[in-house]
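Taken together, the values in this text are just the output of simple stated rules run on the coordinates, not laboratory data. All values reported here derive from a predicted model rather than from experimental measurement. Cβ atoms are built from the backbone, for glycine too; each structure is taken alone.
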Structure I
Amino acid sequence: MFIIPPYIRFALIAAGILGGIALWATLGIWYGIFFVIAGLALLAGYIFLGTVAPAAQKVQVQDFDGAEKLLNLTLKPEWLYSANRAFYYMMRGNIALSRKEIKAGEEWLRKAEEVDIPTPTEKATLHFQLAQIEYQKKNFVAAKKYLKKAQDANIKIPQIREQIDMMDKALKQTGQMKAAQRMGSQGHQMMGRGGKRRRPKTR
């Protein structure tokens, strides 16, 4: 997929619209109309697609600072198509999490959750990340809920499946530990209700 860098896009938009209008005014409409249309098409792409695609390239190579700078060039995130808007929020969340900014990362991922994510892989990744956050906060019920959503996507990618399975085992272990703790506390309560044991009489 060919991706136009943002600054080159801005230059092409200006050249197309302004140059087309100049040709239109000096030589006639048919000399400039196609340049104007091309410029407007590039402008519409910028407004509704944003800078998500070039930012994603930066994220793939772990250049989070570069990705953030590109995302900052998006005009209005709320104007993006739903898929791009979801990816925008997810990338913002991933950048925050990479910096250990858990609260900010969670807020961005919650925004992404509100958008209809079209691809099962990205949806499963989002739910898995939210499950991780809830697990770290020891909200195990919420973590299980999000993990179940990630599992239901039935993703076949080995790396994602392995992470989901590891989280599932960790949650099951916490459930077993809680059950053992409950049984232990119940045993202590029963001993307490039984009172003191009488010592046998000595002859």
Structure II
Amino acid sequence: MVFLYDLTMPEILRRIAAALIYAGLQGGILGLLLRVMGDRRAHDEGRAGFSPFSHLLLSGVFLSIAFRMSWIEPLRFAKTAPSARTRARLRPLVAVLASFAILLALVPLLDLVRAPLHQALPRTAGYMVLATIETLQFTLVGSVALGMLPLPGLLLGTTLPAIWPALDKRYRKLTGVGMALAAVIVVLGWFPDVSPLVRALKLV
């Protein structure tokens, strides 16, 4: 893990940019998937667009600066009754996992635009863009891995009350606790290093 005292100002700016791009992509893709699956709640609450500021959490930006992983403000899903069909209860989980898969698929795709951008941009700007792409790739993988923790407030955790509606009120009250626990896990170095996964997904 790399802490603030190891960072240069350009790298801090790249990590902030990566956090913004991640927030817009994660929130927008997830909101779009939910709408396609018939859950309009995120759309009706203004959380289905790709503007990062609709999904961004300041704590996610700080996490990105320090560790190149982030999170977004939890989305709220359409309520499901305990008697609802399994398909309806699993809809948020499927949408979240699909959004994770799409974000991971973007990692190798970003490598495909590196060479054209490097050739088209001036040398200084080109190097800055290439470095930002690399930071974004790491942030995407790290954020997806962090979001897989089944804790309240993190994306996978937010789907559990939809599967088991009896957990809804209790789980929402624990959102802050879950995110704080995830931050502690990362800060203490207990979270696995995602570098091998980043290298496996990258084309170059």
Task: Parent structure of the calculated result 1, 8, 15, 19, 20, 15, 10, 7, 3, 1, 1, 0, 0, given that P(r) over Cα pairs in 5 Å bins from 0, in percent is the read-out and I, II the choices - done: II
- [ ] Looking at mean count of other Cβ atoms within 10 Å over residues 105-112, point out which structure of I, II has the largest value.
- [x] I
Task: Structure from which -20500 was derived, helix-only ellipticity at 222 nm (-39500 (n - 2.57) for each DSSP H run of 4 or more, over all residues; to 500), options I, II - done: II
Task: Structure with the greatest value (metric FRET efficiency 1/(1 + (r/R0)^6) of positions 25 and 169 (r between Cβ atoms, R0 = 35 Å, to 0.05), set I, II) - done: II
TODO: Compare relative contact order in percent (Cα under 8 Å, 6 or more apart) across structures I, II and report the one with the greatest value.
DONE: II
